[in-house]
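**Student:** Multiple structures follow.
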Structure 1
Amino acid sequence: MGATGPVHEALAALPLVDHHCHGIVTAEPDRAGFESLLTEGEPWPGISPFDTPLGLAVRRHCAPLLDLPRHAPADEYLARRAELGAREVDRRFLTAAGTEVFCVDTGYTPHPITTPGELARTAGATAYEVVRLESVAEAVAAAGVEPEAYPAAFRTAAEEAVRRPGVVAVKSVAAYRTGFDLDPARPPEALVVAAARQWLADGGRLADPVLVRHLLWTAVDLGLPLQLHTGFGDNDIRLHRVDPTHLTDWLHLTRGTIPVLLLHCWPYQRQAAYLAAVFEQVYLDVGLTLHHVGPARSRAILAEALEITPFRKLLYSSDAYGLAELYRLGALAFRRGLGELLQDLVDADELGLPDALRIAAWAAGDNARRLYGLPDPVPRSDRD
């Protein structure tokens with residue numbers, strides 16, 4: 001595998017657009033808190049999340065940024081982290097990621113976390129907001145609404161949310177709530193009202209299939225790019241129901257409307273690639289996956305995602321949440337994996353170097369800038 005070369009050098013220098021991520025916890029985590037943020041599951045007695053591919057990657061690739069040797073033991077790592085303090089730790093990892101733009105999902109807050117602006121200031125970057133539509137719907141319900149008024153009230157609240165300064169996209173976590181094997185048709189209002197009546201009486205999260213369909217069609221009406229969690233997540237997901245090909249009929253019905261961004265995708269990166277190859281509006285990333293498999297396996301995931309994906313359809317995301325290390329690892333795994341893949345194709349004369357450099361620049365940030373209408377990057381000479 002190619003370890004060095006012009007593609008690697010170009011990717012190392014390219015500023016990234018992280019088109020889907022979250023904030024960093026504002027309180028310094030103890031060991032149990034830190035380990036809980038290393039896993040999509042729950043830590044089990046006697047099994048440390050440090051003993052996973054992600055845990056090994058933290059000790060290998062993050063320890064040196066804390067002035068520790070590679071593979072430093074977990075106890076030493078956490079002690080040094082506490083010694084430096086959260087602010088310095090966050091600064092080191094965020095600046096090392098080389099991310100110029102963050103698109104931040106603000107709808108997931110099980111812990112107190114940084115705002116998009118705070119994240120951007122720490123990284124010396126720019127941040128935009130992604131509105132999570134389930135959070136909007138649940139806020140409407142919590143504020144009190146009659147079932148007959150729910151469809152219009154949700155739409156109005158969603159329209160107000162996307163008009164906030166800096167909002168560039170919306171997101172749905174339908175994967176967690178119902179899966180994608182839904183009736184693809186827009187539900188009639190009478191059906192939405194009946195479902196809302198039951199939901200408002202029962203309380204809890206929005207997880208009714210009719211209301212999720214209504215939410216997805218409202219996203220179409222809003223006109224902004226729609227991000228959809230796909231594949232790997234915590235144990236709330238029923239993995240067989242989040243294969244993105246379940247969306248095929250809905251994608252047929254929504255052709256010519258909004259971009260649909262399939263997030264993360266593992267183990268369905270090939271299915272997502274198929275959808276990106278046959279539907280003009282579909283894009284994908286393999287964020288979240290990359291820091292969980294670690295830099296050593298990132299090339300394999302990206303190779304499968306890119307087998308048939310048009311090169312203007314691949315975006316970068318970290319899906320980092322909670323720990324600054326995850327922004328660093330996501331960026332490192334992406335740069336290394338894509339660099340190895342493209343460099344080896346160049347070395348085998350299957351790809352010209354100019355084409356490889358264009359593909360690298362597209363995936364690193366240009367595709368996201370085009371899709372979300374973001375400004376072009378500031379030339380390095382102007383930033384210095």
Structure 2
Amino acid sequence: MTEQQLDEQYREAVAGLAPVIGETVDFVTAHPELAHQETETAAHLVGLLRGAGYTVTEGVAGMATAFRAELDLGAPGATVGVIAVYDAPASYDAEGHVAPVHSCGHGPQSAGVIGAALALAAVREQLTGRVVVVGCPADEIHSPLTRERGSGKALTAAAGVWDDVDVVLYPHPEFIDTVWPASLAMRRETARVVGVRTLRRDVVCTPLVALANVTALAGAVDPARLIIESVSVDGDVEEGAGMVFEASFLLFADDDEGLDALADTVHGIVGEAVWTSSAPIAPVRPDPEVIALVGDAFAAAGREFIADPPALGFATDFGNVTRVARAALVGVGRAEGWRYHTPTGAEEFAGAAGVENAVGIAEVIGLSAIRIGAATGL
């Protein structure tokens with residue numbers, strides 16, 4: 001069988017799975033769950049993978065809603081890993097309450113990954129290599145349990161989940177068809193100031209001094225490199241009673257040295273405090289050989305591949321995965337783009353455009369896996 005015939009057979013398998021892909025988008029959309037709480041969604045995805053013959057291990061990397069599904073293909077070859085994400089952003093509703101809403105494309109993302117996994121299983125005897133699908137909770141960095149426990153891709157990288165995988169692919173709905181070559185480094189800096197409340201103007205209240213300094217910080221640092229994530233001041237109401245200021249800041253830079261320099265600036269402006277730092281999120285590390293294979297897969301899917309996109313202007317914990325395995329951050333685009341983290345975006349991802357994107361992800365990721373599985377020297 002020629003490569004073109006194999007591609008056609010695989011794409012026919014994806015087309016036949018289009019109803020399942022659409023139903024998966026619908027299920028994920030209808031079951032929005034915050035980071036590390038994705039019990040129903042994870043169980044649904046695991047059920048689909050087991051039904052297609054994958055061997056599934058749940059609770060990997062110490063995360064109850066993470067999983068790893070494996071399938072040997074027809075002949076020995078490279079092992080291809082694919083990441084599925086399925087948490088919903090911690091959005092604020094009209095009353096100001098936190099509510100999970102799928103407004104970041106994780107319905108199409110996970111449905112596309114499952115579609116690729118099921119289509120690869122359907123033509124497995126014609127293929128070489130092994131497929132590993134890892135369900136990674138907690139993609140959304142601002143969700144309460146992401147902040148407390150860490151993000152799924154970074155935790156799987158630290159736990160060795162990718163150590164036996166040759167290449168890892170992480171697709172996501174985007175504006176263009178591409179592989180992103182770079183992203184920013186990130187870490188969270190948290191400040192805590194303990195002082196006393198005062199009802200007098202001639203007494204310094206250190207928590208309120210820190211609060212005022214946050215306002216100065218907002219005007220002194222590029223907002224694209226510093227997000228004031230949360231600020232709170234709390235304490236008893238009597239003169240001399242205890243009072244606490246707490247604030248968290250997301251810092252972005254090109255590398256760890258840039259993060260250290262920005263942290264020094266933030267510390268200096270906010271002032272004296274007890275500071276804690278999260279584990280850093282690494283920048284994405286590109287792999288030209290993997291990019292070329294994915295680019296060829298886009299062409300086989302009849303899509304225009306953008307080989308020289310700009311760097312991402314934000315951070316992703318997939319960068320940590322690229323430090324332990326060869327990898328590609330795959331953008332599957334839509335000319336109209338997406339309104340991420342908005343009610344309009346939620347409607348886009350839940351509708352026909354979202355399902356179409358999921359089918360596109362299934363095609364591109366599966367065609368990429370076919371090429372990587374057959375490649376030598378990876």
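**Student:** Comparing mean count of other Cβ atoms within 10 Å over residues 166-173 across structures 1, 2, which is largest? Intermediate results must be reported in sequence, preceding the final value.
**Tutor:** Numbers: 1: 21.6; 2: 26.6.
By mean count of other Cβ atoms within 10 Å over residues 166-173, the leading structure of 1, 2 is 2.
**Student:** Let me ask you something else. Rank structures 1, 2 by FRET efficiency 1/(1 + (r/R0)^6) of positions 150 and 326 (r between Cβ atoms, R0 = 35 Å, to 0.05) and report only the one at the top, that is, the highest.
**Tutor:** Numbers: 1: 0.45; 2: 0.90.
Looking at the calculated values, the largest one is 2.
**Student:** Looking at distance in nm of label points 7 Å out along Cα→Cβ at positions 126 and 342, point out which structure of 1, 2 has the largest value.
**Tutor:** Sorting by distance in nm of label points 7 Å out along Cα→Cβ at positions 126 and 342 in descending order puts 2 first.
**Student:** Compare distance in nm of label points 7 Å out along Cα→Cβ at positions 38 and 174 across structures 1, 2 and report the one with the greatest value.
**Tutor:** Numbers: 1: 3.6; 2: 1.9.
When distance in nm of label points 7 Å out along Cα→Cβ at positions 38 and 174 is computed for each of 1, 2, structure 1 gives the biggest number.
**Student:** Tell me which structure, out of 1, 2, gives 42, 21, 18 once semi-axes √(5λ) of the Cα gyration tensor in Å is calculated.
**Tutor:** Details: 1: 34, 25, 19; 2: 42, 21, 18.
Label of the originating structure: 2.
**Student:** Same structure, new question: Can you say which of 1, 2 returns 0.35 when FRET efficiency 1/(1 + (r/R0)^6) of positions 118 and 294 (r between Cβ atoms, R0 = 25 Å, to 0.05) is computed?
**Tutor:** Numbers: 1: 0.35; 2: 0.80.
This figure was derived from 1.
Every number in this text was worked out from the coordinates using simple rules, so none of it is lab data. On a predicted model such as this, the values are computed, not experimentally measured, just so you know. Cβ atoms are built from the backbone, for glycine too; each structure is taken alone.
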